[in-house]
Structure 1
Amino acid sequence: MKKLEELSSKIAKIEEEIKTLKDSERSLYQSLQIARVVLESYSRIIGFSLSVERLARDLEGDIERHIVQILARRPMNVSQLTEELRKVRGTA
């Protein structure tokens, strides 16, 4: 009878360990999904940034290059763009 109780106790411990492992696995999987989403977003941002850089290099005029670089930072209206151009170039 004693051995049966010991086996029962060991089985209960094993079941608890399995449950703990499953919870850890679930948590790890969620963390990996978050990391994947962050890396995909970062990759898209880097790709966009490289495209803007290539576009800026291909533009002929200095003012065109500055306009593209400024607008790549954030959307803005014409007066905001003019103000930023003045900061960068001294003139719009």
Structure 2
Amino acid sequence: MLLRRYSIAKLTSIQRQAIPIGLQNRDVIDIVEIGSGKTAVFLFPLLAWIRSLSTVDSVIGISGGLIDILENHYLTSQQCTYVVMDEAD
């Protein structure tokens, strides 16, 4: 289990509420304070999903780079299975 692997003894409130939703492949939008553990909310379900795949293609970038990729049709939203936007403000 990821919690044991990364030595996490106790989940925060947002993690207890949102990680099970993410593991069900449902959308999660969270607005919480810095340091609340929100990164794990999307990271743990993402890692669990990636581990189930035989191969993985990924695109990682900043929001401006993602806009450029989409505008130039290098990638379409229909090709994406998982999108994470952190610090969207």
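What follows is calculated from the coordinates using simple rules that are stated; it is not laboratory data. It should be emphasised that the depicted structure is a prediction, and the values quoted were computed from it without experimental measurement.
Computing relative contact order in percent (Cα under 8 Å, 6 or more apart) for each of 1, 2, which one ends up highest? Structure 2 gives the largest value of relative contact order in percent (Cα under 8 Å, 6 or more apart) among 1, 2. One of 1, 2 was used to compute helix-only ellipticity at 222 nm (-39500 (n - 2.57) for each DSSP H run of 4 or more, over all residues; to 500), and the answer was -12500. Which one was it? The read-out was computed on structure 2.
For Kirkwood radius over Cα pairs in Å, the highest value in the series 1, 2 is held by structure 1.
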